[in-house]
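Some structures to go through are shown next.
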Structure 1
Amino acid sequence: MMKIGCCGFPIAMEKYFRTFEVVEVQKTFYKPLAVETARKWREKAPEDFEFTVKAWQVITHPPSSPTYRKANLRIEDAGFFKPIKQVFEAWEVTREIARALKAKFILFQTPRSFRESEESFRNMREFFSSVEREFVFGWEPRGWSDDAVKKVCESLNLVHVVDPFKNQPLFGELRYFRIHENHSESEVFSLLGKADYVMFNNPFMLQDALKLKSRRDEVEGKNPESAQRL
């Protein structure tokens, strides 16, 4: 079944749990929540509800990124999968939260400043060969050529995460879509059956996710009442 959800909670958590089957946790990217908080979220959620996790920016983004200022982080050197202490410590934090949430999938989103280069590939290779493979790993790059993305994903066994209205997935054991802009109803409905996960990440994400979930449930003969109540 194609799972549909949002990147973050656009409504109260309890309502969200009653309505959707998956959420991509965003707090783990900016300034990670406490492991105990993650455990409480897992306990509140239905047993079959799924959390996916966006890896902490200390792994993927440099300290010059505006997202560091937003999170009030003060770190001198980090990001770009560098083989340094700060990056591997950030991975341990991300991993412990993912474990507490019983997550299966972790997303690594890199900024456009993480350029296609041998150094970038070397950093990624060292990072992913050093961490335990207890999750499915996804990578959402910016500005890399298709050939380079395919090479990296194939060699490191990463799911190529995409916005399907901009790029097509080039490799992976599953398909994970992140929708970054608003689209017409017909465009949203065109996603049916094309991915394992469709995660909306835009100002209209709640409405778009509800529309697509309602249409999916209608096609599958399910009762879409939970969407109508919102």
Structure 2
Amino acid sequence: MFFVYYVGMQSPSSFSPATSRPMTLNSSVESQTYFLFALAMALTVLGTFLGMTFAMPILSSGFGFVLIIAELAIIFTSRLWMDKSPLNALLFGLFPVLSGLTFAPYLMYVLAGYANGGAILMNAFAATAFMAGAAGVFAKTTTWNLTILGKALFFALLGLILMGVLQIFIPGLRGGALEVLLSGAGVVIFALFTAYDVQRVGSMARLGANPFMLALSLYLDIFNLFLYILRFMIAISGNRR
């Protein structure tokens, strides 16, 4: 569900450093980017905790739909507010909280609906940390220019979204081997996106790119990587109650 608004951050025009406006910063853009990314992860945990605490009111009132609309609005207007302080800090901080709130019902579903739900979640967290770390190390050490992957990854993402939409309307496409295939493809795509964006952080930081934009792209990479790893593990080893 979260990968849909990711397209707003990864349009083909975003693959060129020329689209980012220079900023005057007291410290390096790269260090600010990773600080903002870590902050976003912490705020996601907070949002998830709040979502689990108030899950019933959110679900019964339909407020969850409002939260999703708010997330989409923040993403698709991001280029309008990224350079406007303090609005950029406010909306950047709000987005991961909303992500945690909307993720919480799915987390509760996994825990309640699968006998091994807790183990699957822990394994998904561990696998995400390992794959994100490996992608980051690869991006930092490789001599390859990963920007050549940008447009290919974007169109692969569009295909993934299309199949996700078809799954909503065609029940026969849900579950089974196709779910394993699609979730596995999502893992590969977002692992590559992570490597791509880690390398992009280094190169665009030297050009004075916006750290909020870079951090939000990296956050979406790893958050979606976790979601697809979770889906993949449920597809191959989920034990329904």
Structure 3
Amino acid sequence: MPGAGVECLVRHEHTGARSSARVLPAAGELLAEAGIALADCAAIAFGAGPGSFTGLRTACGVAQGLAFGAGLPVVPVNTLMTCAERARAATPALPDDTAVLVALDARMDEAYSAAFRWHASAREWAEVTPMQVSAPETVPLPDGDFWLAGNASTVFGERLAGLARAARVLPEAMPHAQPMIAIALRALARGEAIDADQAMPIYLRDKVAQTIAEREAAAAARAAAQAGSAS
């Protein structure tokens, strides 16, 4: 996926609450496997979001700390775009005129979403619907044919806008280190790396948690919607 002549070494683990404790040892293992020091790297890429507050803060903070210490720039990578990149690597190949709508479970009964279209001449994605967090029923859809990537199709089922219209559904096209590397390498080649102190997570939600009353109201609204659809 990163390109011809590029060797890709990956550690991809589902660590949950252990991610902050595991990320630095995993980075050290990769450097040892590659036989290089951190200062030998050209840049440090990180998943900038959207995603959970804790995960984004951890990713950005670790990237900044490593970059400051080694005097390296950083490359923030859009998490939703990594899902589109992973979908593009699927077989059969993504048709030239087909967009990729990415929708991920954002918890709190909402989805993170954006749609992208691959431009082969520029070798990069263009955003065709803006990133947002919304109810699954109101996820904006791109014009024309599209594939649907991400786990929101599994989490929300028919509640997710666009599920019935999608030409292909790829719930397994989730954020992953390998497509992030491919995106970061292209960005680095275009000179888009930034100083570590400029790195910022992509936050789409101002609130981290719902109150008990809000959770109860949301549950009641879902129950009413389900009852209405069944009648």
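Taken together, the values in this text are just the output of simple stated rules run on the coordinates, not laboratory data. Nothing here was measured: the structure is a model prediction, and the numbers come from that model. Cβ atoms are built from the backbone, for glycine too; each structure is taken alone.
Quick look at the values:
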item	result
When relative contact order in percent (Cα under 8 Å, 6 or more apart) is computed for each of 1, 2, 3, the largest belongs to	2
When distance in nm of label points 7 Å out along Cα→Cβ at positions 131 and 203 is computed for each of 1, 2, 3, the largest belongs to	1
At a computed 17.8 (mean count of other Cβ atoms within 10 Å over residues 179-186), which of 1, 2, 3	2
